[in-house]
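Below, each structure is written out as structure tokens.
Nothing in this text is a laboratory measurement; each read-out follows from the coordinates by a stated rule. What you are looking at is a predicted structure, and each value in this text was computed from that prediction instead of being measured. Cβ atoms are built from the backbone, for glycine too; each structure is taken alone.
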Structure P
Amino acid sequence: MITANLKHSMELEQTILKETNGLSWNSLQTVLDFIRFIKSREQNSITSKNDLTDQTMEKELSVLETTSLIHLEEEFADYKKIYPKEI
């Protein structure tokens, strides 16, 4: 599967090179600008996914922190009664 995708990708790259052959400098510049736009859009998509993952992780940690705090408060609720300070 990966080999087939790689082969297909290489064929596409070769087709793109053939299609740009003979284009004017201005047209080549437009193609380059479009390629950079696509790469930027893909990078932004990756960044957005990473941001979403970070937000999800922060939310989960917040819930965990709250849960831990509640657990500790329950655990030590009667601590002074159960373990009075000896004088």
Structure Q
Amino acid sequence: MMRSYEAEIDAKGRIWLLEPINPLGPCRAVVTVLEPLQKESRKEPGDSAELLRFLRGNRLPKEARMSAEEIDAQIVMEKEAWD
């Protein structure tokens, strides 16, 4: 089965996957190079400051946020689904 994953290629030709993948074993890949990225696009893995800036700048609207009780109920529901 073919799957697509987003990645960025740095100036040295290293490929950085932007999401984790879970291959079932060794596999082949085809790399398609798209348009160049803007200068500040690529960050090193583990850049927590960049993540915090993103989260602060992309908050959910209030109507889309869950209350603490709703979050707790979802956690309980997920835990019970494993039994």
Matching -9000 (helix-only ellipticity at 222 nm (-39500 (n - 2.57) for each DSSP H run of 4 or more, over all residues; to 500), computed) against labels P, Q points to structure Q
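Work out which structure the value 59 belongs to, where percent of Cα pairs over 21 Å apart was derived from one of P, Q. Present the calculation step by step, with values, prior to reporting the outcome.
Details: P: 67; Q: 59.
Derived from the structure labelled Q.
If you work out distance in nm of label points 7 Å out along Cα→Cβ at positions 11 and 75 for P, Q, which one comes out largest?
Values: P: 6.1; Q: 4.5.
Between P, Q, the highest calculated value is found for P.
Starting from the value 1.00: which structure in P, Q was FRET efficiency 1/(1 + (r/R0)^6) of positions 19 and 51 (r between Cβ atoms, R0 = 41 Å, to 0.05) calculated from? Walk me through the numbers on the way to the answer.
Details: P: 0.70; Q: 1.00.
This value belongs to structure Q.
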